[in-house]
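A.B. asks: What follows are several structures.
All of the numbers you see were taken from the coordinates with simple rules; none came from a lab. Values in this document were obtained by computation on a predicted structure and should not be read as measured data. Cβ atoms are built from the backbone, for glycine too; each structure is taken alone.
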Structure I
Amino acid sequence: MQPNPVNQAAKNKERAEKKPALASVIERNNRTIIRLRMKAARERSLQDKIADAITSFSGRMLFVYVHVVWFVLWVLLNTGQFGVPAFDPFPYGLLTMVVSLEAIFLSTFVLISQNRSSAESERRADLDLHIGLLTEHELTRVLQMLDAIQEKLGIENDVESDLADLEVETKPEDVLAEIERLQQRSAAGRSPTK
């Protein structure tokens, strides 16, 4: 007994609405990305975790509010009006030194976090490049196979088709050289298309 085509179509439509065809691929990719990010977070050293925590805190408004309160209290306490002798009278040399030291350490922590983040970004860019090169290679092979099928079937190519150019393996160094050539032409004030 063959399934009813109308019922089968309705079931397929219902299944597609519940979970589109790409949903499983997207879900798998998201899980992979999350897993890789969690792995990278686990592999951070204690120093990196401390630098990231300090950088994260110093990049929030709470950090600003704490400093505003600290500076106001420091100035008020050093007026001598609250029964506390001025320990850092105007121009607040001690406060200036403490804030300068804080700035040195904060900038160092920010640089440590940025260096780690930059290394992660570089790894991701390498991955993107590898995937792009692999995709280009696969597409070139598919075009070559399609051309072979087309030839076997006796179908002629369009004379103005750029299919032959697309069937040639693209080399990254050739693409980079062309980009550089066009940038140099553009910098020299010439049209990059000539």
Structure II
Amino acid sequence: MLGREEVQNLLNKLAASAPKLVEELVPKSMPLGTVVKVLKNLLAENVPIRDIRGIAESLADNVQFSQDPVMLTAAVRVALGRSIVQQVNGMDMEIPVMTLDQSLEHILHQATKSGADEWAGIEPGLAERLQRSLASQAQRQEMAGQPAILLVSAMVRPLLSKLLRHVTPTIHVLAFNEIPDNRQIRIVASIGGKSAA
């Protein structure tokens, strides 16, 4: 369990080597509770928080744009992109990914823009077909010895990650801006369209 005490201890250890960074971050720029939420968000998606300095630097760089833990988590994920991709795909330079059909991603993007919670605003049958299609394709990729990676826009990544981790926890949902420049992507499946298959 990660709480305020544990996060404060991590920040105290970081302060020994980077005092100005910690001083600038908590409580000057953001409350400790926001840092706790960001770290919990990362852990919920199996993103290690060992690089607390990198996480703190990313938070300090992005706090002027948002205090929202979801937005800050997305910014931290971009900063940790290289290690996230390495954890999921190893050292392979080519990343096999599933993508969403452009029209389906547009529907999801509109739902997130409208502030809809979870799948609200999305036709229930479409959501169910999407989950089934992704689970089926993830299983095919795993049987082929490949990680199940869904690559989507940064805007819809948090929504899809949150919803899929309960239904298909083996799918790693990454945003395009989290992929390091030196890696190549190979699309192995495109999910979507009217059938979401």
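A.B. asks: Figure out for me which of the structures I, II the number 13, 29, 38, 19, 1 belongs to, where P(r) over Cα pairs in 10 Å bins from 0, in percent, for residues 58-145 alone was derived from the coordinates.
C.D. replies: II
A.B. asks: Now, a different point. Could you figure out which one of I, II the value 100, 65, 31 for Cα extents along the principal axes in Å was computed from?
C.D. replies: Considering all the candidates, the number was obtained from I.
A.B. asks: Right, something else. Who wins on FRET efficiency 1/(1 + (r/R0)^6) of positions 42 and 82 (r between Cβ atoms, R0 = 30 Å, to 0.05) among I, II, i.e. which is largest?
C.D. replies: Max of FRET efficiency 1/(1 + (r/R0)^6) of positions 42 and 82 (r between Cβ atoms, R0 = 30 Å, to 0.05): II.
A.B. asks: So relative contact order in percent (Cα under 8 Å, 6 or more apart), computed for just one structure, reads 14; which one of I, II is that?
C.D. replies: Corresponding structure: I.
A.B. asks: Shifting gears a bit: Out of I, II, which has the highest value for distance in nm of label points 7 Å out along Cα→Cβ at positions 106 and 186?
C.D. replies: I
A.B. asks: For which of the structures I, II does the calculation of helix-only ellipticity at 222 nm (-39500 (n - 2.57) for each DSSP H run of 4 or more, over all residues; to 500) return -17000?
C.D. replies: II
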